[in-house]
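Following this line, the structures themselves.
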Structure P
C-alpha cells in the first residue's frame, strides 16, 4: 500500500507536470475531493478510537453469543453487523476495523475465518448504497444527486435491500453452507467487557451522535465526522493519552486518493469521456440504467470505483437522475471482483494478510464475478421499480 499510494500520486503529478492533464480539470477534481478527504481522515480516526475503546469487540462478542452456536443465526447476525457498520460508518471502516475483529472472533470461538472475512469485504461494498456516509462515491455524487441523507435513503432503500439479499445468497452458497464452513456448530464466546467502560460509552455515543447528525442536521458530513472524532480524541486524551498517535490518521489513503483521481482524470480528458458517453448512452429508462450500472461496475474492476464514478458522472445526461443512481449502484456494488476495484477491498486484503488468513485470488475473483452479475441487475431493477 505504501508503494502503491506513493507511486499513484507521483504518476498523477507527472501527468500534470507534462501537460497530459490540464491544470483546470485537475484543480476541479482536487477541489471536489477536498471535503471527501476531510471526511475520510476524520471518520477513520473516529473508527480507530472506537475500536481501541473495544466497541466493535463488545458488539462482535454479542453477535456471536446471540447466535447461540447456530451457524444460520450467526450468518444473519454477521450480515446485519457488517451491513450496519458499512451503512453508518463507511465501507473503509468496515474493511479496516471490522475485519480484524471478525477474524479474532473466529479464532476465539474456533470457527473458519474465511466465511467471516468474505462477509466483511462483500458487505463493505454491497451495503454502501443507503446513506451519503456509506461510500466515498456517494459523497462525490452529493451535488449532482441533490438529495439529503434521508432523501437518498428513501430513494435507495430498495436497491440496498436487493444488493444485500443477493450478497447473502452468494455468501451462504459459496462460504457458509454446511461443508464449506468446516463445522456444524460453534461454542458461544464469553461476554466481552471493555477495559475502560468510560471510553467505551463515550466512543459509542460519539458514533451514535455522528449518525444522528448526518441524518437530522443540515451540516457537512466532514464537519459531523470531525466533531465526533474530536469527542473521541478528547476522551482518549484524558483517559489513555498513549493511544493518540499520528498513525491513527490514514496517511496512505490520503495520498492514494488524490493520485487515483489525477491519473484517471488524465485518461478521462484524453478520450475516456467519449468512450463512457457512448457506452452509457442517453436512455434514461431501465435499459439505460442497466447499461450505466454495468459500465460503472465493469470499469471499477479495471481501474477503481472512485475516479470511475467521477468520470462516468459527466457522461450521464443531466436529466437522467435514475440513470445516475444506477451508475452509483455499479460503482458501489460492482467492485467485488478485483482486489484494486475499491479502497476497502485493498485494505481488507492487507488486514487479512496481517492476520495470517489467505483467500485464494482465483476463488475471490470467481465468486465476486458471480456476486456482481447477480447484485447489479437486482439492485438496478429494484431502483426502477421503487422509483
Structure Q
C-alpha cells in the first residue's frame, strides 16, 4: 500500500490565489492498488491492467468523509465573508445581493440518504453555525424500493444528520420547496438568522467545480511518486456522476495540467487522461448530463486560467449510462454484486448509491477491453477508481448483507 505523504501541488498562480478553507487532511487522500479485481482471463495480447483506488472516503477528519468536502473548501471563504455573494437559491427569480453580516445558518438539500447533507452539516459544526437540511422523500427510488421504509428514513445518513444536530425538514413529492427553497430562506431571515444556501451536491454553486480541479493536480503529483508502468500515469479515471461538478472539475484540472506541460496528443503515443463519469440515475438522459458537466468544466476552467470554450470541448466529456439501474438510490442486482465483490476480494466497502455503480462500470470496461486503445497501444493500462465515500447510507439498506 502506498504511504500517504505530503505532496506539494504546483498550481498556477491564478489558481493558487483562489481562497480555500482547509477541510481535508494535510496529506492527500491515499491511492492504493486493487490487485484482486483484475480479470484473470485476459488474452496474451491484452496489455497488463493496473487498477488503483483513490480514497476520498479517507480525505477529511469530519464526519463521513467524501467528495463534497473538496467542493466545500472553496465555498467556505464566501460563507465566512462579511458580504457573502452566493447565498441565494439557484432558482430564485429575484436573488438578493451580497448578504450583510455574518452567516448564521447553512441550508442545503438532498435525497433521504444524501451524503452531501451530512458533509454540509458536519462543516456547519466545524464553523460554529446552525444547519437546516431539506430531505426530499420523492427523489429517486431508494425509499420506494426499500423493504423497511421506516429504517430507510431513520437510519444511515438521516441518523447522522440528527446526531450532528441538524434541523431536518422533509419535503414530500411535489413540494414547491424542492424546486426553490427561497421561502425557507425567507422564513429563516424573518426569525433573525442569516442563511446561506448550498445547492444539492454543491455543483450549481459558482465555485463548486474548483475542488476537483485541484484534485486533478493532487492525483498528478501522486502519480509521479508511484512509478506506474505504461504511460506513467492513470490513463482512465472512473468516478460517479450525480450532480456533475466532480467530473467537471476533474476535466478542467487535467486540461490545465496538459496545457501547462505543452501536451500535444498528435505528437505522442500517450493519450490525455480520460475521465469517465458513471451515471447513477436514469431520471435524465445522458445528453442532459453531458451538457451540464461541460458547463461545469468550462466554468471551473475559466476560474483557474483556461479558456473554457476553446480549451474544453464536448469530446472531453465521457459519461456512461449503461449502469444506472432502475432508479437513483436503488441498488440493482449487478451493482450489489460489484459491491460484494469489492468487499470480499479487496476488503473495501462501497456505498449503495454511487460507488457500487462506478465499480460495476469500471470492472465492465476492464473485462471487456474498453480501456484498451488499439490505435495507441500500451504494454500497461492504468485505471483509477475514485471512491467518493457514502458508506454510511448502507445502514439504511436492510437488504445488503
Structure R
C-alpha cells in the first residue's frame, strides 16, 4: 500500500538487497487493504505488506477469510497519526486541549468537543489504527467502538473523506495525515506513538503453506527485507529513501513530506505549525523487526474482548519468532533472548539479553501506564 512504511520493501528492491538474494521482487500497489488481503489469500501474490492485526484476525476466523497467515517479521513500528477536522480542532482548543504534541490527554478535549456520535475513519477494521483508537478513547471513557461511527477509508482517500464531511477524525499512516493537513482539511493532533510507544504497525506476511513449501525463498525474502530495514535505520539514508518513496510507482507525493516523516517532524495544520514526535517510526532500532509473540497476544486479546470471540493460544504463533531466529540469526541479527515480553513495561531504553549482547529495547509505554503480560490468565 502507498505508505511510508512500505519503505523496507521498496528499499529491498531499489537498493538491490532482493537482487543480491536472487529475488526479482515485483511490487504491486493495491487500492485497499481488503484487496491486498484477498490477493494474498487467493495466491495472486506470494507475500504482502500487511497490517499487523490481520494475520491474527484471520487465525481467529475473523473477516470472512479464516486462513493460516504468517507474520515473518515486523516491517515497521509506529508511523500513524490522529487528525481531526479544522472545526473540531478549533472547538478542542476552546476546551483547553494541550498544546504538547505527545499529550494523549488531548483525547479528553476531543471527546468534549465532538458532536456525538464521533465519525472516525480508519483504513481497515482489523488494523493497529483501529485498535489504538479504541484503546485510547475507551480508556478515556468512550464505549469503543459502540459509541463511534467507524468508517473504512483507504489511506490515500482520507483527506477526501474529511473534506466531504464523511468523518470528523481519522487515524492513518503517514504521509496521508500530513497530506490532509497540507490540503487544509485537517489538523494532526496526536501521533500514534503517544498512545503506545512501540506498536507493531505492518508485517511481512505470507501464507503458511508458502513457508513450508518454499523455505529457501522465505529465508531469502526475509534476509533481503532485514537488510533493507537495517539500511533504513541509518538516518543518513533518510533523504535517499524519501526520494525513492516519492516516485509515482510508490507514494507519488512530495519527497519533502516523506523526509519530514522519516525525521519525525510534522506540519500539523494549514498554518504551517511544526511538531516533533520522537521515535515516530522505526524500521530497525530496538528490535523493531522482531515479531514478538506478546504483541500478537495483545492484538488477539483486544480483538477477542471487542468482538466476543475466543482467542486461541495459536493466535500468538502467527508472529513467527522461530523463523526470524532461524533465518536471520546466521546473518548477524542480534536476537533477543526471549520471544515474548511484558508490553508497556519500559519507559526508557534498556539493555536486554541477546545473541550478540548489544541489544537495547526502547521505551514502549502505553499512555495510561498499563502493562500487558502475555502469560495466559494474566
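Every number here is computed from the coordinates shown, using simple stated rules; none is lab data. Worth saying up front: this structure is predicted, and the values here are computed from it rather than measured. Cβ atoms are built from the backbone, for glycine too; each structure is taken alone.
Among candidates P, Q, R, the computation of log10 I(q)/I(0) by the Debye sum over Cα atoms at q = 0.11, 0.16, 0.22 Å⁻¹, for residues 86-157 alone that gave -0.37, -0.69, -1.01 used structure Q. Assuming 4.1 is distance in nm of label points 7 Å out along Cα→Cβ at positions 14 and 230 as calculated from a single structure, say which of P, Q, R it is. The correct label is P.
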